[in-house]
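Each in structure tokens, the structures are laid out below.
Bear in mind these aren't lab numbers, they're just calculated from the coordinates by the rules spelled out. Keep in mind that this is a model prediction, so the values were computed, not measured. Cβ atoms are built from the backbone, for glycine too; each structure is taken alone.
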Structure I
Amino acid sequence: MPKSSTRRLYLIPILSKALDILELLQKEEQPMALEAIFQRTRISKTTVYRILKTFVHRGYLAQSQDGLYRLVTRPRKVRFGFGKQSAEMPFSEEVTASLRAAASQAGVDLLVLDNHYDAATAIRTAEEFVRNRVDLAIEFQIDQQVAPIIADKIAAAGIPLIAIDIPHPHATYFGVDNYRVGVEAGELLARYAQERWRGKAEWILGLDIEEAGPLVQSRITGSFQGIRNKLPNQPIETFVRMDGRGMRDKSSKLIAEFLNRHPKDRHILIAAATDTSALGALEAVRELKRERHVAIAGQDCIPEALEEMQRPDSPWVGSVSHEAPSYGPYLIQLGLSILRGQTVPPYNYVEHKLVTGAAMAKAEQG
């Protein structure tokens, strides 16, 4: 085979067309309309349009109000730092995957470090962002006590900060409406008690995350209020908060100890701040063969939770989805808006939805 034919096999036609358009604009040194670019290159007008829009999105071209396209001075690639909660937490990994995909699509360089669900590590992560001179930092860490330390280090370096779920000083908040998602989980549990136990609940347990601070703790506050909304005569002494730290093993131990202290109680509602914590509760319930006596609701809708909810007669009645795939696009857009000097709301809430095993089964039948 001739060498010229071999070389052609390695060409990428659409990339060649895109470079033809860039080179034309460089040569002309003046703004050009889509029609003029089409006439000069003889590339399909639809293809020209899509290439131009891509270049505008990625910052290589600008489009004026009269529709003309011009080259712009290409700045260095924007770099975001992301301190993920922990590689061992499924929801954290879903958020990380979403953010990586969105950053790649937007042409943002992303430095990802793992906070390992640990306060000291989160501080070191912030210091690493400062050393790397990221343009913007996104923190997803669990301990409110170190939030001011982290925020101060990042602010001192003049780096804008977005905080996921836990407020940090100087930071723009991003995450769910913690109280509202709690209310919806609590009302679901109360409806279960009404339908299965004639409105009777001997205990309402809340698996909390104390170190996360009041805002995240409002998931359990909301859950308790949601139950009171439906079961207004429930005695206050039946509501018990426990610090499960959002972790599986810790939550399993706490629930096992409680169930062993109350072997004869038959109507127990459990609201968990995370699905990981709820999985620990489920583990204890199953080991003690108390499935018929307990109803569990979680937060996050991680895959293992969705799978569990589809099991017949599972005590896990539902979870609130925080829509992890939406985090990435929203965070990248929010970060870029901040860097452009645009005014953004101090609190930015993601959409959420209640998911139940009954609704999933109905959807499959439909």
Structure II
Amino acid sequence: MSEDRTYSADSIVVLEGLEAIRKRPGMYIGSTGERGLHWVVFEAANRAIDEVLGGRAGLLEVTLTADGAVRVGDDGPGLPFEGGGDDEPGLEEQLTRIGVGRRPGPAIHAGWMDLAIVNGVSGRLVAEVRREGRRRVQEYVRSVAVAPPTDAGPADDTGTVITFWPDPDIFQTTEFSFSVLAERFRELAWLNPGLDVSLVDERQTPERASARFHFPDGVRELVAFLDEQLSAPVHPDIISFEQDDAQMAGRTEIALRWRDSGPEHVRSFTNSAPTRGGGTHLNGFRDGVAAAVNTYARAQGLLAATDPDLGAEQICEALTAVVSVKLEHPEYGGCTRDQLGGAGVRPAVAQAVEEHLGGWLTGHPQAAAAIVGQIMARH
């Protein structure tokens, strides 16, 4: 071949900043179809979710506007336009530099709080901050600022609002699904009891849909919701606990209840994101449940010294549970990030579950007898 196809360092094209996002959006949002479109909404909401969960704001408000935009706002203190360094980057920095919005410490929700990604895939974006008695606004078109932030007059409250229109040159569709957004925000509210979310659809649809999600009892309410669609519970109480553990540098949140029939129904999450492939937290949960039930059964003389332990598969039959861990440094078993790894997670979760479930069984002998009796009947 006469054409020179030699690959060298000169062949490498380095894409930086928002240019990289616009040229390779799939690398940042996973898909330019419906999944990626909705992912951008959650990315825009992550900063406001952090404000609410950190006690700096009371409400996250998400609105699908009639002209095809999404407006995401909170009533927090308002981000400064002029940042205070890496600890508190300004809004303009967050909209133009990838990664500067990430807070240190354990992640309390899914996502990276990266507003630059939202800006990078938007045809238009308007940022508004109400702070220290003033309202300031800045507009971007295809990731480029139209002008510096402008003073838009006095403000009698505080907050940050990001309104963005997805770029039709990037996305295969720009039509948002209210039901898809509602399902995920409802899930986030279950997994984060301090979260309060308002979702409103202002588009010309047959029903002007709206919803509000706030679940003070957290994962307990999720177990109750799941049980509504399944068989009757063996006992009315939902067993739940939360525990911090330095061994895995994170927090375990568990809720569970046995039903009278049916298969195991366990949902697992890491940093509020579903882990459909399971992983070390789910394995640790099953280890802990099996250990607690077997210890109780032997203490009550339901298993003789020569009897083998009941298996986790048998014990977890007809069990509804939510297993949620929030980790500072999660490790995943694959590129899809739907299976949790990490050597310290399994023993930490197992120990916590064994301790708390074992204590509950001892303290509730009538319910424990019903649970273990049903499990033994399947033995």
Structure III
Amino acid sequence: MRAEIRAIRLDLLLAAVLTGLTAITVDDHGGGLLVHVLAALTVAPVALRQLAPVPVTAVVLGALLAYSWFGHGGTYPNAGIGALIGVFTVATLRPRHVAAVVSAAAALVVVLTCVRLVPSTGWSEIGQSVLVVLGAWALGEGTRRWAERVERLAERAARAAADERVRIARELHDIVAHHMSVISLQAGVARYVLDTDLATARQAIETVGETSREALTELRRLLDVLRVDHGGARAPQPGLAALGDLVERARGAGLRVEVAVRGEARDLPPGPDLCAYRVAQESLTNVLKHAGPASARIDLHYGERTFALEVTDDGAGGPADASPASHGIRGMRERAELYGGVLAAGPLPHGGFGVVLRLPVGAA
């Protein structure tokens, strides 16, 4: 709003200056009241050019044409600068076809004005006048394209920020959902056996403590990423190197988990590595939450150019939100697509639930 007010003030100042200079020029050559009014109308409407560019340009061109009929020969008020400003403004603020029509009309009026005011005007002077009008149109068109490009870049930046917020929300969901599921189950175990099996209760409480500390660590990592000051060391995001700890936490929560590796295990790129870890984390969390008494199996397939992760269980059923549009599965699928991979999830033919992730990782 302040920028618009400032622009209007500048237009008012510009119109006042041009009107004053035009009045001085007309006075030097003489002329009645009508001539002065018409001369003023060739520049004064510029004050409203950003509010109504087409009407303003029409008034300027009409006044310029009328001045050529009632004015004095040899005097050209303000060299037609009001018409040039009008053409430039229309080309900047209005669609191309409107700008083309206004520019053609302005070129015609300028030619008629030149011929009327200065009968001795040659074809070279007329051509130069037309080129000046077309130059004003081209300059306005270039300015409009530049403004559109800036707007597109701003929209792209806004979309990138929105995508980043979604990614951060997904990270928070993965961290909180997994760790809180383990904590909730272990707290329930500790409460259930507190009076009958003190050793089991103590182990459950220790698992709660370890899981909560790890959750806090991952949350700190994520919050560090959001800080403006990027100085200082930060621990890397988890990857498949931390899969063993993830499996141990799931086993501590009462889930039987088996891990199998096929192919030559190797480090994956950071993005696919984090994606695979999060899919395994989300899948084990879903087993803990929805499968009931069950065991799970994690298969890691290291191919020459691909990597596959398969998490299956033999529980009573898959997640309650196992539809393709559900938040958890949709989030895992979006993670996979982000790195050029695919993810499939659904019930298994003989019971249980399965999640399969495939990622391209390049040559070994």
Working back from 6.1 (distance in nm of label points 7 Å out along Cα→Cβ at positions 68 and 356, computed), options I, II, III, answer is structure I
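Match the computed value 0.10 of FRET efficiency 1/(1 + (r/R0)^6) of positions 148 and 212 (r between Cβ atoms, R0 = 35 Å, to 0.05) to one of the structures I, II, III, and report its label.
On the way: I: 1.00; II: 0.45; III: 0.10.
Answer by label: III.
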Output 8.2 (mean projected area of the Cα convex hull in nm², for residues 44-163 alone, calculated) maps, among I, II, III, to structure III
Comparing distance in nm of label points 7 Å out along Cα→Cβ at positions 92 and 332 across structures I, II, III, the largest value goes to III
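Upon calculation of helix-only ellipticity at 222 nm (-39500 (n - 2.57) for each DSSP H run of 4 or more, over all residues; to 500) from the atomic coordinates, which of the structures I, II, III produces -15000?
Values: I: -15000; II: -10000; III: -22500.
Computed on structure I.
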